[in-house]
Structure 1
Amino acid sequence: MNKDKSSNNCSQKIIIFDLDGTLYEFKKGSFKRSLIYKKVLENTEDYIRNKLNITKKEAKLILKEIIKEYGESISIGLEKKHKLDRYEYFNNVWNIPAKKYIKSNPFLRNKLLKIKNHFDFVLVSDAPKIWIKHVLERLKIDDIFKNRIFSGEGNARKEFGNVFDKIVKILRVNPRCCIIFGDQEKTDIIPAKKLGMRTVLVNRKKKSSIADYTIESILEIEKALKYLKVL
């Protein structure tokens, strides 16, 4: 299908934004190297220790085993292995003040508002709602996304490769009418592209051979949309 023709036939054009690493940058390049991830692990150890009434050393060992088996899906691992409620886990562990870890971008809000009349915005993140809320408030864009947020609290996640299918089904939209902006090829670009969405990698250090286009910062969003001929 011709790219221009398919975009012109879309009555509803949607931009799907990843959150962490896309709408703001990690100081150390990735989530796993960030101070945010370090804080999440510290909070998780404390949470496990208090809930299971065990020593700090025992909690550290349990967390290590969970990460080895479940990767970043710690909530699911704790739920399956130790019957700990994932929502209680999220609200305890991820209730982190974003101001301490994220620098507010004074240009981001205006950039998004400038194009919002042309697109419907959707936010997708494997993080829980409480962290998403803190981040959007810190970036002063919480009102822009409102109820169009897909969090990682359920079983549809970018990590599992099934969240973009869920978005398409819920919004009843043709994947070709969707454009994803994300900072990770594996979880943002590849599964979305496989579904038929157009893709933009947001990465200062790497140019993608998989995504339809690469930008260094989300502030270059208009440049990407013009390249894709949807703006």
Structure 2
Amino acid sequence: MALTKVTGSGLSGATISSSDVVNIPKQDNAYELIKAYSSASNNSLASVSGSSTTAHINFAGVFQEHYLSYKLVIGFYGCNHGSTGQSINIRLLTSTNTEITASSYRWHLHRMLDDEDTYTGNNNASDDRWQIFRYISNTSNGGMHGEVNFYNCTNVTVEGQSSSVRFDSTADLAPVIMSDMIGFDTNGGAYTRASSLGRYNSSNINGYYTGFTLMGETGELAGTHMALYGLRTT
């Protein structure tokens, strides 16, 4: 992945990759903005993100060895489709924005409706995606808000110690996620907190996983905005 060095305007030492990912010199183990998207018109982010699949928003080339973990903050994600009850999912990316579609995604989604004192659980142990929200509303005051955290995506060195010591000499990696969303659940007819966990249950060598795609149905509503941050360690 080719890098371009940035100089001037207080950004000396920063680089921009061919996929427009900005790398900033170490900032004292702080979260750094890697990539952000905002939608000025319906159904615009798939093409902006380089995705060839309608309604999939790619975060390509974002998994790098100087980040320990990643946090996707979704200020608002709205759905522009004709029916309610769609699910929002995530797939990993590798190579040139290629979605990993193997049935190795394990997930559990815990839905807590505000008019009930129990919860509803959904899960899949051999899916081709992770699910982070279920039965999302397609209205402008619906949508979802929340965060998705990613771990174990690359081999990372912290205080001189490589994470490869946790595995073997090839640093086999199997990413995991944890997400927490709030939105209107059209199946339950109430506002819900949707908490999920996921693991890609097939390990690969360091560098195999390069990013992820957020999967809607037919596109996002104008006003959708989200930002990905990385916790830098070196």
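Quick look at the numbers
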item	result
Comparison of 1, 2 by distance in nm of label points 7 Å out along Cα→Cβ at positions 54 and 222 - largest value held by	1
With semi-axes √(5λ) of the Cα gyration tensor in Å derived as 33, 18, 16, matching label from 1, 2	1
Structure with the greatest value (metric relative contact order in percent (Cα under 8 Å, 6 or more apart), set 1, 2)	2
For -12500 (helix-only ellipticity at 222 nm (-39500 (n - 2.57) for each DSSP H run of 4 or more, over all residues; to 500), calculated) the corresponding structure among 1, 2	1
Structure from which 3.3 was derived, distance in nm of label points 7 Å out along Cα→Cβ at positions 14 and 86, options 1, 2	2
If distance in nm of label points 7 Å out along Cα→Cβ at positions 70 and 214 is computed and equals 1.2, the structure in 1, 2	2
Per mean count of other Cβ atoms within 10 Å over residues 142-149, the highest-valued of structures 1, 2	2
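Every number here is computed from the coordinates shown, using simple stated rules; none is lab data. Keep in mind that this is a model prediction, so the values were computed, not measured. Cβ atoms are built from the backbone, for glycine too; each structure is taken alone.
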